[in-house]
Structure P
Amino acid sequence: MMLSLRDISKRYGRGDRAVDALRHVSLDVAEGEFVVVRGPSGCGKTTLLLAAGGLLAPDDGSVGVVGQDPYALDADRRAALRASAIGFVFQRFHLLPYLSVIDNVLAPSLAANVGDARRRAGQLIERFGLADRAGHLPAELSTGEQQRAALARALLNEPRIVLADEPTGNLDEVNGREVLAALAEQARDGRAVLLVTHDRQAEAFAHRTVCLDGGRIADPDRTTTDDSSASKGSPRS
């Protein structure tokens with residue numbers, strides 16, 4: 001299993017002010033699978049994604065990333081695992097404002113060895129329609145272009161797992177669908193894709209949708225796209 005969460009819980013604060021962000025959540029994402037975790041703001045979605053990505057240790061339970069528990073590793077080895085196995089896509093992009101698009105996309109190569117990184121960055125920039133924007137700074141891009149640049153950066157290291165936190169939250173419907181289609185394509189290429197969102201249109205691109213409410217999985221939809229779909233990760237009608 002590419003990504004495995006087993007009975008994880010996370011609490012913020014102490015005493016009467018403590019908040020249970022996650023309560024005994026279990027979830028698997030397989031190779032080539034696109035899973036959406038949907039729920040309202042404050043339901044624990046981002047906490048779930050951070051725990052899955054080795055960025056926030058759960059209080060209880062275990063996390064498996066390509067067969068390794070990131071929280072059983074020391075800080076350096078955990079960072080190396082994240083850099084090699086996981087690509088993060090964030091709602092607010094987190095592009096470095098003083099770097100061009102090409103240099104932002106190349107940034108992950110500083111943490112992990114990427115063969116022919118500049119050639120791969122160029123391919124990704126072209127794939128996401130940014131070839132004529134490669135030398136521009138983030139402030140010179142549209143919102144949709146910034147998100148596509150952030151997605152290209154997340155894929156530079158050819159991660160086996162892609163984690164996306166509300167990547168369509170700042171986009172209009174057209175740009176949002178473009179990003180969702182790109183994530184579905186990553187699943188078709190064999191990556192495990194986990195997206196957390198409140199955007200219902202994401203469900204049309206996913207193999208499976210899980211509903212999170214109050215830190216618990218409330219009503220998982222385990223229906224996978226059938227063989228009549230064009231391919232795994234294709235939009236469902």
Structure Q
Amino acid sequence: MAEMSADQLKELLELTREVDSVELKVSVPARDHGTATRNLGLDPIEAEIRQVFFFDTPDLRLNKAGIVARARRRQGGTADTVVKLRPVVPDELPKEFRKSASMKVEVDIMPGGFVCSASMKGKSKPDKVKRAAAGEEPLKEIFSREQVEFFKAYAPEGVGFKDLITLGPILTLKLEYPEPELGRDFVAEAWFYPDQSQLLELSTQCEPKEAFQVGGELKIFLLTKGIDLAAEQQTKTKTALEIFSARLS
């Protein structure tokens with residue numbers, strides 16, 4: 001991917017020894033969405049439809065504290081939830097959270113940078129998520145006991161699930177397929193925001209010990225497909241919250 005400083009590379013190397021997985025990703029500038037779609041042979045008809053909801057206070061106190069509370073409804077009748085903390089130092093996480101089967105500690109690597117996050121994952125029912133997002137039943141009910149405890153441990157003082165509002169929904173399309181040229185599964189995810197803007201993110205996951213090798217292979221693959229790795233990067237969640245923040249203010 002794009003160049004990092006020696007200090008960044010050292011920190012990243014240390015992180016890869018402590019995390020569960022690595023996701024390498026790049027966002028494609030809006031002007032290049034058509035080119036990327038053609039060169040990668042992406043077929044939106046094959047993509048999974050998702051509906052994403054974020055939950056935060058009106059002044060985004062969770063976001064300012066590095067916490068993300070999110071729910072997704074998926075095509076096919078499933079739904080999932082997550083309470084995420086970032087950035088995080090893996091060995092500083094309490095053991096009861098770190099050892100949980102529902103916890104995933106991951107490094108996201110983007111051109112020029114990276115961030116480590118801890119995600120407490122859960123499952124829910126699509127209709128239950130829909131009702132909670134609409135305020136028809138308590139939001140807390142769609143999150144697991146472990147997620148609630150993780151939330152309580154890191155949420156700003158005085159902020160509970162009852163203080164959160166729904167930010168969304170956002171329609172997304174996710175296309176995941178084995179990419180022969182890359183030799184591994186590849187993901188293209190398009191987000192359609194309420195202000196009519198769009199974000200296209202390309203990514204692949206790998207084992208932590210493979211991060212530098214796969215990063216180099218992904219860089220070559222994307223460059224041969226005409227993807228501009230020097231373009232300013234956007235992240236799905238940050239972009240969403242910036243849009244909702246502007247609307248709330």
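Computed from the coordinates by the stated procedures, all read-outs in this text should not be read as laboratory data. Note that the coordinates shown come from a computational prediction; the quantities given were computed from them, not determined experimentally. Cβ atoms are built from the backbone, for glycine too; each structure is taken alone.
Out of P, Q, which one gives 0.70 for FRET efficiency 1/(1 + (r/R0)^6) of positions 29 and 173 (r between Cβ atoms, R0 = 30 Å, to 0.05) as computed from the coordinates? For FRET efficiency 1/(1 + (r/R0)^6) of positions 29 and 173 (r between Cβ atoms, R0 = 30 Å, to 0.05), the value 0.70 is produced by structure P. Taking distance in nm of label points 7 Å out along Cα→Cβ at positions 37 and 101 as the criterion, the top-ranked structure out of P, Q is Q, with the highest value. Supply the structure label, taken from P, Q, corresponding to mean count of other Cβ atoms within 10 Å over residues 69-76 with the calculated value 18.9. Here the read-out was taken from Q.
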